Structure 1
């Protein structure tokens, strides 16, 4: 796995190895990650990355959040409750020399609680497939004030997710087994 664009392009990320069956580590492939960022940067909805505060839920290896950092995001908060995942995220944040702009939280993404910091303008959501965890996590993020008005949510799942209001779907594309859904938070 490598960073595919931006000023860290080509940076080799830590190997998942055998992975962690309990944590359900399933890193987004380089090709799918590149497609996601092409959608974000070139889409008709405007590029949400430069200067963004990024929330990476079910962060796994941290590749999505670090890709955003490589392309100009100002801050990334990684959320994962897996021990192996957090170790991989820490390794990758160090490789990217991003320790000053990153938070790594051991937290259940489906029960975030209230956000005490500024809300996030870009949210990545890559839950274990077909378990309904993405829907629970996004409801938790909305209830806790984690998602800023106008924010873009990038949701990777196997099947079309149920997108709760006030989020509105703006795009959806299939890449092999992965279905990428982009949604925008209403401004009000």
Structure 2
């Protein structure tokens, strides 16, 4: 059926999805988000990509499926248990898993050092936004999801989402597109 991206899921995705469900992880990336990430990763040949919030690796698998042989992905998470699912399932030399606080990792990186950043955690999205955006190269892409109301949102979260969207759209160095796709995405390109 048109619009069904699950048939294009990477081989490791099914295993990761089963382990994610078994452990009761409630913040997985959706299939359609993954399909878009694969496309965007493919548009960055030889690129250096950053994923903030590995989770169990569902989005990581999609990003890897879009990378060419000379590209690399760094995936950062603070939770060893959930990231362990990704480490076990994704044995690919193009990915490096970092177990660290996202804020510490962001602050240790050189400006303009990434071609694509998928911020799927508070650090890089609701915390240290300007520092994260400074890591994008010219033409680099910044991607976030969960912009539409989600059942796991904390009380009052809509205000944070609205403020984030406003900040991104007002940023003079970004071209921003809102997508009512999957959980609600924003894709921004650095001018």
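A few comments on the model shown:
- At a computed 19.4 (mean count of other Cβ atoms within 10 Å over residues 140-147), which of 1, 2: 1
- Origin of the derived value -10500 (helix-only ellipticity at 222 nm (-39500 (n - 2.57) for each DSSP H run of 4 or more, over all residues; to 500); candidates 1, 2): 2
- If you line up 1, 2 by FRET efficiency 1/(1 + (r/R0)^6) of positions 28 and 156 (r between Cβ atoms, R0 = 25 Å, to 0.05), the top spot, with the largest value, goes to 1.
- Of the structures 1, 2, the one that 1.7 was derived from, the read-out being distance in nm of label points 7 Å out along Cα→Cβ at positions 4 and 68: 1
- Among 1, 2, structure where mean count of other Cβ atoms within 10 Å over residues 44-51 as derived comes to 14.0: 1
- Which entry (1, 2) yields the derived value 9.4 for mean projected area of the Cα convex hull in nm²: 1
Quick note: the coordinates plus some simple rules give every number you see, no bench work behind them. Everything numeric here is computed off the predicted structure, so don't read it as measured data. Cβ atoms are built from the backbone, for glycine too; each structure is taken alone.
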